[in-house]
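The structures come next, written out as structure tokens.
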Structure I
Amino acid sequence: MVVQPRWDRRDVLALAVVLGALLLPVLGLMRYQGPPMEEGFMLVFPEQILQGRLPHRDFLHLYGPGSIYVLAAVYRILGADITVERMVGLLQHAVVAVSMYALLRPWGRRVATPAAVVAVLILLLPMGLVAMAWNGALAFATAGLAVGAAAVRRSLPADRSAATSAAGVDVDPSVAETPGTDRTAGRLLALSGVCAGAALLYRPDLVLAVGVGVALLAAPLSWARRRPLLLGAGITLALYVPHVLLSGIGASFQGMFLEPVLELRPGRALPVPPSWGEIDGFLQKAGALRTTGWPFPMPALSQQIVLWFWLVPASILLVVAVAWMLWRREPTSDRARSFVPAAGFSALLITQALQRPDTTHLAWVTCISFPLAMAAVAYLVERRSAARPWLPPVIASAVAALVLLVVVPFYPVRTYLDAVGQTFGRNQFGAPITNGDRTFYFGSPEGAADAQAVVDGLAARARPGDRLIAGPGDLSRTNYSDAYFYHLFPDLVPGTRYIEMDPGLADAEGSGLAEEVAAADWLILTDAANTWTEPNTSAGARSDAPNQVVREQFCEVVVTPTVRLLGRCGPGA
């Protein structure tokens, strides 16, 4: 049975369910601990742009310019504030959820609605509402596929696959468009191209996934009909030109390709497959300390990560297999025109899971592949039980529930329920650190108190224009940084290009960090990452030159159990 996507009031109700699932934990997530480095640099990088500094040239940035330039525009209007940043993140999540619903709408509301809810549950896991570049790229990419599928439906004749496939007749997927096609189709294709280009402005490493998705989307169209799609993508991607000219060709190439692909990988890669007996990722070990309980038996956390990892290729293979079946059996159906491009896009996301299989990267892939897999399961069940139309969506939802509630319950359902509980005042997690009207939320109340003491001490002593560097206590192992301190002190100048700190970059010989430390006025050094251990090169120390400068030129000003403020030594220090 082919379901034609006729939208009506019931779709409004279905989307209300999906968005309700997204909004339910929002109040809790607004006060939830943010990842100190990742959310920190999403607050700081856009402000650096507003102050005239450029990504890749003046500060390390490992992605495309899209996300931070968009946030810079938002901050210009609404102010640089953690609530504003998280509202942008919420919007990104909402676009992914609505886009997944639209892509799966040809399968019926009973499949599309729970699938979009699953996308929400998984997407909220890694970093809450942080407006990360990956989430923005997913939002633009899925929106582009959904809008493009709607355009293709307007451009091509109605589905004829049921009759022709039953009769054993091959259907030409490049069937010509009907005369006088609605001009809206051209506009939608142009918008689809703009969205695809914007996704690559956020994350250029998505080029294969977006490229395959767009190619499969455009495959049934004539070259004339493809023109708006390609034009929209090309014009949007042309925005790279001013960025590269301003930041420099060499610096841009190094920041978007050499550093993240070649220099960073040895210190961030994790074993493939993950270890069965222990958690490999340091941040996942830290996150596992917050155990709010799960009432049912479940595998060990490390085992859940391994099972989740293997579910990535399993879900993608299932999705691709069903996409192939649709392409062969009903290539002109609405289902094929939306599902096949989405399947191609999903398949190429697997590189994220392979390069660092921690819970964040697994979620970034399966927030797309799991909802598509639900539609694939529904299709396979439908082929065996066409007389019972209620059964496919029930089986699809049951399989998803089995995976999320039995196989990997700690991730992400427990996290989601934890955030929902915090919305209603239960077990709240996030202590504020403030300076003036600026706030950042930290998980540990004790850690937040230590950070607040340092913030107060620096606020009382620093002068506008002073140079501040925030980093780990041992600067020969720059595995992480508390970049949020720069956000709390907008009148101070980041004294290093390594606002984001990574192993093999900031701590490398000749990185320039030692010279930057020597020119700084203030240092905030934290001990949180001193015990950072992962099965990669991040476990070792590198250049000790920055530590030598600290020992020779800086004195402690405020000392707490977890964080220290240091100023330059001199008379009266």
Structure II
Amino acid sequence: MAGVAVGIPAVILGARGRLKEAGRRVLGFPAWGFRAVAVSEEPPFGRLAASQVGYAPSMRKEFSSPRAFGDFEVVSEGDGSVAFRGGPPVRTVATDILGAIRTVWVGDFGPVRAPGRYRIVADNGLSSHPFDVGADVFDDAVRAVQRALYFQRAFTAIEAAHAEGPWVHASDADKAPAGEAKGWHDAGDFSIYNASAATTLFWLFEAYSDFAPAGDDSNIPESGNGVPDLLDEARWGLEWMLSVQEPSGGFRNTTCQEHYGPYGTNLPDRVPPYRSGEAGTIATGRAVGTLAYASVIFRAHDPVFAERCLKAASTGYRYLRLHPHEDTDGPTCPAMRQDGDAQIGRGVRMYAAAGMLLATREPRFRDDFEESYEEVRSDPSFRQTNVLAALLYLRTAAGDAGRKREIWQRLRLHADLARSDAKQHPFQWATRYLWGSINAGFQRTGAFNARLCLADPGRALDDCEQVLANVHYALGRNSLHFCYVSGLRGASHGRTHAFHQWLAALDAKPFAFPGLVAGGPSELPRQDDVSYPGARPIPVWGYWGDPAMPREASTPLDGRYTDNDSWSTNELDVEWQGAALYNLYFAQWWSKVGGRR
């Protein structure tokens, strides 16, 4: 694991930074003083760490303790009866990511299978937050994380009838450029990006392909129309993608909101008009693969829409072939710009070819896939589209058998690496401590371990359990004893805040709508992610300088997260929602079907 001394912000360590911080406190008083007494988090690793949502009866069930124990009990929350008595730890884990805690003890309570609500109590004086055991423990999380995409919809009102709470705003449809419609706000701000939209849609389609959820009753505007709500939500993102295709066949990379007022003033219907991005080969490659995949998914539900997607993908593919040496991405709203990156250019061409091969079975797309092929060397993300391309290629009936064997070998290698990393982690989390670490873990297990598990659950049981271990970490088995998803039933200590422009302006209580997936702990929170207690109309509490959540150079790696306005640890992104949703659908499937095989 990486050390803790690299990249610590000058605003915290330097004399000039201390003066600035003191100045902010003066200007922000009494906001700083009120905040200083607002204790809002638990002492780090002061409990036994376990999921706060729970476990299916058949799942592996483990907890982590910061102190040695001899035995423990699993106690019913209902009547205090002891459901299970466990012995000594099943293993210890040496660690350098928890500060002074250098060893973690792991207990096993797998024999607890009876449905109910429990907590773990150990003879070292520590206990866990309560959790549920049952086949339906992930149903609420799946619904909430999927519905969170509804709240991120652009160019529409969020209405009380579907909000199920105070999180509403008027329509911003008049802010869209001519001809552009729908799509999801990328994150806590308002821009819509091809990069995150394409990855989100990929994971939604993977969830549908692997688990075939049929639910049509999640209370989004399209519920009850006979189409699974998962696909209705995906269609909202697809309609934006279709709306930004130019007559040349190329796809624009963004619909961009360039200017914001002070944090806490920006409601979607009150911002300036959006600006269209530019067409380029990188955005086009992602759009082609995504729309071709969509055409296969939607054939059974709306063949006219499916054909529309495939026609747009085919036109976009011609654009790619007419620009064989370009790796272009426009300059507007450069947050995700990748102009001139040849490696990303090859990855999106792989993805486009794999999608077209899946949709058409034409051999020429198999040849084009080989022309751009790059083996899987890293985890998937919007920057590593070649990994998504490889996963998509495995679904093709016309793909080369030898190439598929090679891809499977690479997936097994990376699944093994994920399990190896998790074995050395105190909470069995396979991730990377970077911006969006919760998502990084979900992308990793979704692409590698879940793929092996679904192919052969009996032989790949450890891979099945690794996917679930990443889910358990996000839902509470971590050093902050924190559920990194907002508003879940049963979670005692979960995400309540976020960096989010229109929620900050709305000032709703609760602040966050259910299902928001946090960025999570980051090795190097941004240096400029600081607090402004004197900000108007509301104080802004960033990663650095929040007296209610103090973070210093010595903060252990697993604790580098704040549940406030920190945009480098506590924003959101639709890409993160998509990957999290796939892993939660996996957990739901395992609870009801997979674990009983």
Comparing mean count of other Cβ atoms within 10 Å over residues 139-146 across structures I, II, the largest value goes to I
Computing helix-only ellipticity at 222 nm (-39500 (n - 2.57) for each DSSP H run of 4 or more, over all residues; to 500) for each of I, II, the value -17500 comes from structure I
From the coordinates of one of I, II, FRET efficiency 1/(1 + (r/R0)^6) of positions 427 and 515 (r between Cβ atoms, R0 = 41 Å, to 0.05) came out at 0.35; that one is structure I
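Have a look at I, II and say which one yields 33, 23, 10 for semi-axes √(5λ) of the Cα gyration tensor in Å, for residues 251-402 alone, as calculated.
Corresponding structure: I.
Just so you know, all these numbers are worked out from the coordinates, no wet-lab data involved. Only a predicted model underlies this, so the values are computations on that prediction, with no experimental measurement involved. Cβ atoms are built from the backbone, for glycine too; each structure is taken alone.
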